[in-house]
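Read the figures in this text as sums done on the coordinates, not as results from a lab. These figures come from a predicted structure and were not determined experimentally. Cβ atoms are built from the backbone, for glycine too; each structure is taken alone.
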Structure I
Amino acid sequence: MKIVVTSVMVEASDQDRALKFYTEVLGFIKKTEIPLGKFKWLTVVSPDSPDGVELLLEPMEFPPAKIFQRALYEAGIPLASFGVDDIQKEYDRLTKLKVVFKSKPTVMGSVTVAVFDDTFGNLIQIAQK
């Protein structure tokens, strides 16, 4: 068994804006875009692994999902974690692109992490082992 798709929640009306953020700012590439009525099956992948795990920009229309997303955010819990090779370099790059970090790179045992706001109601962690 392996992970093939995971998701981040975005408002349905924000799918195109989320695609722009996740591609133009974070550096992922669009993999799939399939219209599904008023929504899309819209995924991005890492340019380092174009056939790897897809990240679905999930249109959040299920009311309990909105409550869950808000609770995670308010508790300071990241919805997703992305691996990076050089966290300081990535932190500096994203900061220059006006990404708002909730925490600077912090060593936590054998991992260094930083957390940012993706502007869609999610906290996202970047991590360097």
Structure II
Amino acid sequence: MIKKTITYVDYDGVSRTEEFYFNLTAAEVTEMELSVSGGLVKTINALIQAKDGARIIELFKGVIEKSYGVKSADGRRFIKSTEVFAEFSQTEAYSKLFMELATDAEKAAEFVNGTLPADLAKDLNKVTPK
């Protein structure tokens, strides 16, 4: 799980600093790995190396969407849904995060690697900026 603290200006002109959480479970990573020919991490690395901006942006949008959630008050659940993501994607915090990942390969690699489960991350090749 990765926690991103993002400072942004909301639509009322108020500066806000909030914490946002992103996590992929082993099941979600496996599904993503199997849905992409050659595996997700290898695909991301190949796209970064090829500087295929359009596909990189599409892929990172999907990773953000699949990994974003809200921790339950008791910490037992990480709540993800179309509605939860839609709420986040309608904020300037989303826009800031998206632009950071789309323009900085190192930050993008750090983000993807941070969303992976710790025990699974060591088994996969990590995303590396080129």
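Quick check: 24 is what I get for relative contact order in percent (Cα under 8 Å, 6 or more apart), calculated from one of I, II. Which structure matches? The read-out was computed on structure I. Looking across I, II, the calculation of mean count of other Cβ atoms within 10 Å over residues 14-21 that yields 17.2 traces back to I.
When helix-only ellipticity at 222 nm (-39500 (n - 2.57) for each DSSP H run of 4 or more, over all residues; to 500) is computed for each of I, II, which one produces -16000? Computed on structure II. From which structure (I, II) was distance in nm of label points 7 Å out along Cα→Cβ at positions 46 and 62 calculated, if the value obtained is 2.6? Working through the options, I get structure I.
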